[in-house]
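Trainee: What follows is a group of structures, each given as structure tokens.
What follows draws every value from the coordinates through simple rules; no lab data is involved. Keep in mind the model is a prediction, meaning the values are calculated, not measured. Cβ atoms are built from the backbone, for glycine too; each structure is taken alone.
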Structure 1
Amino acid sequence: MLAKRIAALVPPGDGLVLELGPGGGAVTAALLRHGVAAHDLVLLERSAALVAQLARRFPEVALIHGDAAQLGDYAQLRARPLRAIVSSLPLRSLPRPLVRRILDQIAEISAPGTRFIQFSYALHDACAAPARGFERDDACLVWRNLPPARVDCYRDMRARR
């Protein structure tokens, strides 16, 4: 239910969809079922073991073994505009300086209109402060998830650069 709701927030159209922290691939599978083309999807995972598992499960999807705090270092994320960034990272439980670095990197690689979708089990908000230039444009609670979760969607509102 949660993965399906997250996938439904990804806008249709052209551009890459970046998934941060795909873990075992539940959201990845939902994104593909929702209609995100495999050639538009890029997964960024820090764990080598999960990277190997994801490569076997989704061989048609681009995979980066890396760190969300260094998004600007990955050339393939600059090859095409990003239409959405889907994050399963536990931003509410990571150290604040690390969260700020990740959000700064999201702002660096995004373009006007890019959606940033973040979920959390904290029901008041999924992200304490959005990335620079982003504003919240949607939020929902997924009560049927165990535990219940909140999904916040932000949009890059900066003018074209």
Structure 2
Amino acid sequence: MSGQVNRRNFMIRAIIGIFAFIGGVMAAALGGFGILPALKKREAEWSDAGTITDLAVGQPNERRFLEMVKSGWQSQKQERSIWIVRKADGSITAFTANCPHLGCGYRWIADRNRFECPCHGSIFDLDGKILAGPSPRRLDSIETKVENGRLFVQYEVYQLGTSKKVTA
């Protein structure tokens, strides 16, 4: 008799199956509409970092600008900081303002002609190359473009403490 399916067992199994199906549909909907947008990697957008007319050749300039950051369903403005270097050939390089070692804010020391991180002593040259210290990689450069005398950057946040430049 244990192998037989009577009306009562059939109804219990049918109800359990229906509830399992409804639960699966709800879980898929919550995952698709509620959780996945928050986990989705954001794509970098171009942000206006100001004019280039005041940039002297070989003299790093720290800039702050607002970037629109999307997190799931929300968008908010977030202040970002970068270092901009104009080269003799007219090209412009921009670096994120955080040391790749542990994220401390480094500074340009003009009389020594180098960037120095005060937290753990990493030192970088004008091109972002490591001169000394525990930093596992050079300064993190970001994409730039110039339009009508204005500098636009694609700001990225990178993982700290890794030897390869990987977006966070």
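Trainee: Tell me which structure, out of 1, 2, gives 0.6 once distance in nm of label points 7 Å out along Cα→Cβ at positions 117 and 133 is calculated. Display every interim value, and only then the final one.
Mentor: On the way: 1: 2.2; 2: 0.6.
The structure behind it is 2.
Trainee: Can you spot which of 1, 2 the value -7500 was calculated from, given it is helix-only ellipticity at 222 nm (-39500 (n - 2.57) for each DSSP H run of 4 or more, over all residues; to 500)?
Mentor: On the way: 1: -7500; 2: -5500.
Label of the source structure: 1.
Trainee: Can you tell which of 1, 2 yields 0.10 when FRET efficiency 1/(1 + (r/R0)^6) of positions 21 and 101 (r between Cβ atoms, R0 = 35 Å, to 0.05) is derived from it?
Mentor: The correct label is 2.
Trainee: Name the one structure among 1, 2 that mean count of other Cβ atoms within 10 Å over residues 85-92 of 22.0 was derived from.
Mentor: Values: 1: 22.0; 2: 12.8.
This value belongs to structure 1.
Trainee: Tell me which of 1, 2 gives 2.7 when you compute distance in nm of label points 7 Å out along Cα→Cβ at positions 53 and 93.
Mentor: The value was obtained from structure 2.
Trainee: Match the computed value -0.81, -1.13 of log10 I(q)/I(0) by the Debye sum over Cα atoms at q = 0.14, 0.18 Å⁻¹ to one of the structures 1, 2, and report its label.
Mentor: 2
Trainee: For structures 1, 2, calculate relative contact order in percent (Cα under 8 Å, 6 or more apart) and state which one comes out highest.
Mentor: Going through 1, 2 one by one, relative contact order in percent (Cα under 8 Å, 6 or more apart) is largest in 1.
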